[in-house]
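Enquirer: Scrolling down, you'll hit the structures one after another.
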Structure I
Amino acid sequence: MTPRARVERALRRGQVDRVPFTMYECMIPQCAAERALRNRGMCIVNRLPVFRTRRPNVRTTQQVYWEGDRKFTRTVHETPHGPLSTLTEDGGFTTWRHELLLKRPEDYAAIRFFLRDEVYEPAYDEFARAQAAFGEDAIFRANFGLEPMQELISGGVMPMERYCEEWVERRDEVLRLYEILVENRRRIYPLVAQAPALHANYGGNVTPEIIGPENFARYFVPHYQEAAEVMHRHGKLIGCHFDANTRIIARAIAETDLDYIEAFTPAPDTDQTLAQARAAWPEKVLWINFPSSVHLQPDAAVERVAFDLLEQAGAAEGLLVGITEDMPPDRWQDSCRAIMDGLDRHARERPGRYLP
């Protein structure tokens, strides 16, 4: 079974010869250790867009400058209602966002224009070529973007703290932006569903302590349902990147038509164990993030945690183990090797849970 075939089978809740181990494309450099992991069956998750976004009536310019060894980018969007700007810093794996679009209440009109001006076009050829060229060592994932409300929180419109203030002080303005984003996402659903990708993520990084269960049910769940209906009509799978505490929204997640929960990080890093997540979401595939804190432990302990996680999960069907967060640079090679050792040992010692 190839790495890609193993992941695809697991996503469809089929029997596998061992639980898949996956890694985001940006997490692992090309080297001897990477080659050895791929030879053992590690599957790379390559995330590529299946649509392009353009704004025909917004003029965008960028200025890149350096302060010592720090690289900054100032982006300015000219709209009929005034300019909008952002300031970001290249942090290597991540991007630090120092300024976002909303700086004063008067910016809302320009932001509304900016969001309404978005036009979406398929980018299927680029996705299909990359997928075919890479072969069976990777699975390619599409993406819808963030949920409409989450786009306001972590998509570049306003910082989370500012969102909380605006929700209290100018909720009507926040909801006007939200409604524009709802309509934008509805135009994206069929583009993703018709793309040459088996599965797609819809948003994530939800912070339940900020959103709360009531607003999650009202402003997030309906959009998972709409997107899932379109995806399932085309035989595709949909999931969400829930990597934070999920206990207070677990019931709402269970009631969605999401096929898989991606990046779920078990305790000790969050407020649910893998066993609790299995019990909360018995009908969903769990594509977990191996707990980041465990990478710092000795190899034997890492292997034991990997083995024990599979014990918690019970059946091997509908389970994948992945890496979706940074790993300590001096530990990733040994830690990933130990994780695979634990997964392989489980397949040897618990053969009844796997393909004969």
Structure II
Amino acid sequence: METDLLVYGCALSKVFAYKCAAGRQLLEHFGGLAALFAAGRKELAAVMPGGARMIDQLLDPALLDWAAQEVEWAQTEGIRLLVIDRPGYPRRLAACEDAPLLLYCKGTVNLDAPRALAVVGTRKASWHGREACRRVVGALGDLAEKPLIVSGLALGIDGCAHLTALENGLATVAVLPCGLDEIYPRQHEELARRIAAHGALVSDFARGTAPVAFTFLRRNRIIAGLADATLLAESYRRGGGLITMQLASSYNRDTFAIPGRLSDASFEGNNRLIAKQEAVLVADEETIPVTLGWAEALRRQRRTPLLRPGDTPQQRAALQLLQQRGPLSVDAVAALMSIGVDAASVLLLELEMAGRVGGDGNKFFVSL
């Protein structure tokens, strides 16, 4: 019976993938998935005037065949399917009018953790943005009851938030803009593996769905909807992080922004939100936990969580340089480590492929 309901949930999500609110209303009208899929054309037409195309899809036997294959694939891959009217669907997200009808979830973390913070920002993160993100998110690891960190697995701020969470004992959830049969971006495949082991990968897209501009926008509503509050770590005047902040506000969730210098274009979005009082200014590591009532005093010890057992001496030296000095070019790393440029380039490439360092958009490398 439970498998049948998952099949119905997959089928409903496919038909109403981009009209989630309408699909949810239909589900509520019939009182559940089984009753909805037992309904005939006449019953469906009575509540879906003008919805002939969707009715045809719901009554097409091929839809349930596809959904059954989707459920079988998910179960084979260890992916949980969370249907909006079934136990296990995250309560915060269910409270959003445009919540997806179905979530694919790979990982065992509790999406209904008592505390959850979303962290968003630019892919072209500066050293200042990454360092501020590291300090604010890392300090949350000092709380007795650690919050869940939600982000989008993108390069820049997202990757920094996920890595900082993992290194500080915080569970983290990555919301993908594609099906869970693909990891985007490719550079974060290793990071995604670690997140699935210590948190979860989440998507509302069926397998085979490729990441395109529209899927990124839809992904943002899940990031905001899964959390009690959203932090904008760094954003230009325009960017996906600002859209996520707008969505969080529309869900009546708290919003926070890290301020930047007037000369930093990459913080213009943050400063504008703060100026318009659309986000709380993050003055220090205690701003978010105190504002949200997570108010245990934070120990202000700064950690260096980027080093791992098994790192080679050269890897450790390179990572420590990038953390201490900020963005460095390949030539600078080579000079400071007294190694050849080719050797430094190979070293940094290996660390980048492992999701340990990233480019800042100007041929400089920064630690993540």
Structure III
Amino acid sequence: MLIFDGDYPVNVAARLNADLTQPIKAVRSAPAAGMAGEDLGYQTELMASVPEQRRAGIAAFIGKLTARIHRPGAQLWGHRSGELAYAETWGQIAYYRIMERRGHYRILRSAADLTRHMRRWEAAERAGTGFDDLPVGVILGLEGADPILDTESLEEYHAAGLRIVSLTHYDTSAYGHGTGTGTEGGLFPPAGRLLADMRRLGIVLDATHASDATITQALDRFDGPVIATHQNCRALVPGERQFPDRILRAIIERDGVIGVSMDTAMLYRGGIDWANVVGLKRPFGKADVTLDDLADHVDHICQLAGDARHAGIGGDTDGQGGRAGAPAEIDTVVDYRRLADVLARRGYDGDQVSDVMYRNWVRLFSRHLAG
């Protein structure tokens, strides 16, 4: 069974000085030279490296670029200016590029790229030869639009392979309110220009991390493709980080895909305080959230849609705390395969399981990956 991971912020592991070309055991145990003491524990929790992605059958993933501007009252660290966020983003793009040059990744810039890439992986799966010699595909996505300074900078990113943009991350961005604000604020005036530029360039809008008002207003102004790379269901888990059914339905009506996040803070039915994300403490243990909880969100999306063509995996691999922040059965990304068994036990047939595990994402980007 192949997998398409809808959210993997590679920059998290890279900032920890992790060598993602190594097996996961080596990544976890390597001395973290030059790292602050509080970061050492996180490195031992990382779930993904290139060899581990290949072992999992992760044919492709959405690789995130993340850099924000710090504003008064913001909870999370950020840069002093948009120019510094811009520079940070190009550093992350450079990392993906060198990983591509070394044969570890392949940046997928067009639907034709995706088609050729998936044919190689599907052929290897049929032949049973394994994936050790294949690059893992990556579609670049920007999580939070602060690094987009103007039309010219967006065009530069697009030329480098950027194909997905979310307007916000935690707190506010230059374009609107995100999650972790405790407010219901919406878009800011510059969002109109950005959305128009995205539509012109064929860039997909990622609804993830937007406040309810922000994404509602954005959907009114943007008639292009919309997805949610890692977003769960508020009907099952309370809190502003999840979406209510009306927004999930709006994405489904646009023929979008919603990647269900492995983040246990988004799966714990008791809920947490998303308006206070700094120093977030999970009021539960790893054993308290399982893949059945994740499958509940997949099933909820499928029930809203009336089919299994709009739900996918949105792991947020290593962006949510690594294995410590993943469901009980998950140690590395290889264990994402276990979701297929859970869905099969619930009555999903083979085609439906394959749709959720990877084909829904592939179909969407086969239509909307503009070169």
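Any read-out appearing in this document is the output of simple, stated calculations on the displayed coordinates, not a laboratory observation. The structure displayed is predicted, hence computed values, not measured ones. Cβ atoms are built from the backbone, for glycine too; each structure is taken alone.
Enquirer: If Rg/Rh (Cα atoms, Kirkwood Rh) comes out at 0.97 when worked out from the coordinates, which of I, II, III was used?
Expert: Computed on structure I.
Enquirer: Among I, II, III, considering only distance in nm of label points 7 Å out along Cα→Cβ at positions 18 and 322, which has the greatest calculated value?
Expert: Answer by largest value of distance in nm of label points 7 Å out along Cα→Cβ at positions 18 and 322: II.
Enquirer: For which of the structures I, II, III does the calculation of semi-axes √(5λ) of the Cα gyration tensor in Å, for residues 138-265 alone return 22, 15, 14?
Expert: Structure of origin is III.
Enquirer: Right, something else. Which structure, out of I, II, III, was mean count of other Cβ atoms within 10 Å over residues 130-137 calculated from, if the result is 23.6?
Expert: Attributed to the structure labelled II.
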